[in-house]
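What follows are several structures.
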Structure P
Amino acid sequence: MKTIASCVENIVLEQPFLEEAISKEIINYSALASVLQKDVSDQLGRSVKTGAIMMALRRYKDKLTISKPYYKLNTLLEQLGDITLRSNLSDFTFRNSNSLIDSQAKILNEIKNKSYIFYTFTRGILESNVIISSSEKQNMLACFKGEECLQLKEHLSAISLILPKNNTKVAGLYYQILKRLAWQNVPLYEVISTTNEFTIVVEDKVVDSAFSIIKNLNKV
C-alpha cells in the first residue's frame, strides 16, 4: 500500500543529488514539499497537503542519518593514492569484427617496447574503443586498416587515480567522484576502471577543472 512516506522516498531515491542535499540539511523542506506535492498527490490518487510531505521529508532525513553513515566512505576518500595525468591522447571507436583482435595484436606489437605510450582497449557488445597516445595515430591507422572506424576523437587527456585496496567493499566511491565532476559541469568522454585504478578521459579544454576536482576528492 502506498503512503505519503513511501512516495516521497521513491521520488528522492530517483534523484541522488536531492538525497544528499537532504542528508546535509542544505535544502528548504517547505519549498521542496511544494515541488513534490503534485507527484505525491498523483501517485496516491488524492490531494496531499505540503505539511504532510514536509513531515515525511524530515523523517526520511532521520532515516538517512541512521541507516546510511558516510564515515567509511570519507575514510576511503582520505586514502586515495597517486594521481597521474596523461595528455595528447586519441580515442578510436571501431565496430566489432572477427579480425579486430588481430588488429589489436598488431598495435600491441608496435608499442610493446614503448613504455611511455598510453594505451587502453575496451570491448563492448557492438563496438570497441582504443585510447592511445596521439603519436601512434599513424600506426593505429595502419594496424587497424580494414576495420570500420566509427569515430576518432583527438585532443583528449586521461586522469588516473589509484584506489585503496578495500575500495570494492565500500559503496558510493564512484558516485562521489562522478557527482563532483557533474556539479562542476565537467563532461566525461570516457570512464575506464580496473580493480584498483579509476581513469576518466576528458577533452583538453576541461582537463584543468577535472584535475583540480580529482586532486581535492579527499577534502570531504
Structure Q
Amino acid sequence: MAVNEEKYNEIINELRPKNVQLVAVSKLQSIDDIKRLYALGQRDFGENYVQELLEKQPRLPADTHWHFIGHLQSNKVKYIAPFVHLIQGVDSLKLLQEINKQAKKINKIIKCLLQVHIAQEDTKFGLDENELKEIMDIVKSDPEKLANVHIDGLMGMASFSDDSNKVRNEMKALTTLFEKFTSQTTANCQFSTLSMGMSGDYKIAIEEGSNMVRIGSLLFGARPK
C-alpha cells in the first residue's frame, strides 16, 4: 500500500500545534515509500531491526534522523552508533553501558531514551521503576561513567488493548515516572522527551503528556509480511 499522504498531513497538522514530534515507523517499508514521506517533509523515521536499518541508512539523505525503537542487542550497538539519532529502547543498564562504550570509541554522544515496561503483557521489554531508579542514581552520582550518552527521557508501550481505560492508566503511570525523574538533571541527563503512543493509541498518549509519537500503519498502511 502506498503512503497515505492525506493522513500524513492530517496527523502533522494535529501534532504541530501541540508540539508533539512524529516518528514515522518505517520498519519493513520500502525505500521508495520512505522517500515519499521524506519528500513531504518527514525527517524522523523509526526502525526495529539493525540489519534493515543498515541497508536503508545509506539510501536516504544525510539529514534523515534514524530512531532505533526496537529491542537492541548489546553486540549490535557498534553498527548503528556512527549515525543513529536516538536510541529509544534502552531497557537495561548493560545496554546503556555498551552504548556509552561504542560512542566513546567514535568520540560521539548518543542520545537515548530509557524504556519502561508499563504494559500488562510479557511480550514487551523495559525497565521497572527500581531498575530505572538504579540507572538514574548512577547517572546522578557519577556522570562520568556514562559521559558519552545523553538521556533525553523515557519511552513506553501500552498494552495492545481495546480497553482505553487500561491503556490510559498505563500511560498515566509512565507520565508520573517521567515527572518524578525530570528534576534529576545532570550534564548528560535532561528529560525533555516522553515517547509514548502509536497508531492505535496516540491520541490518548498526547492527552496523557506524550510529546513524541511513533506511527506506522496509519501512514504506510498494513505492514508487509
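Which structure, out of P, Q, was Cα Rg over 2.2 N^0.38 Å, for residues 108-163 alone calculated from, if the result is 1.34?
Details: P: 1.21; Q: 1.34.
Structure of origin is Q.
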Highest-scoring label, criterion being FRET efficiency 1/(1 + (r/R0)^6) of positions 44 and 156 (r between Cβ atoms, R0 = 35 Å, to 0.05), among P, Q: Q
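Starting from the value 18.9: which structure in P, Q was mean count of other Cβ atoms within 10 Å over residues 92-99 calculated from? If you can, show how the numbers build up before the last one.
Numbers: P: 14.6; Q: 18.9.
Derived from Q, not from the others.
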query: Where does the value -0.99, -1.12 come from, among P, Q, when log10 I(q)/I(0) by the Debye sum over Cα atoms at q = 0.15, 0.17 Å⁻¹ is the thing being computed?
result: P
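Here helix-only ellipticity at 222 nm (-39500 (n - 2.57) for each DSSP H run of 4 or more, over all residues; to 500) was calculated and came to -13500; which of the structures P, Q was it taken from? Don't skip to the answer; put the middle values down first.
Details: P: -13500; Q: -11000.
Answer by label: P.
Assign the value 2.6, calculated as distance in nm of label points 7 Å out along Cα→Cβ at positions 84 and 140, to the correct structure from P, Q. Walk me through the intermediate numbers first.
Working: P: 1.8; Q: 2.6.
Computed on structure Q.
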- prompt: Here FRET efficiency 1/(1 + (r/R0)^6) of positions 20 and 188 (r between Cβ atoms, R0 = 25 Å, to 0.05) has been calculated and equals 0.50, so which of P, Q was it run on?
  reply: Q
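Bear in mind these aren't lab numbers, they're just calculated from the coordinates by the rules spelled out. Just so it is clear, the structure is predicted and the values come from calculations on it, not from any experiment. Cβ atoms are built from the backbone, for glycine too; each structure is taken alone.
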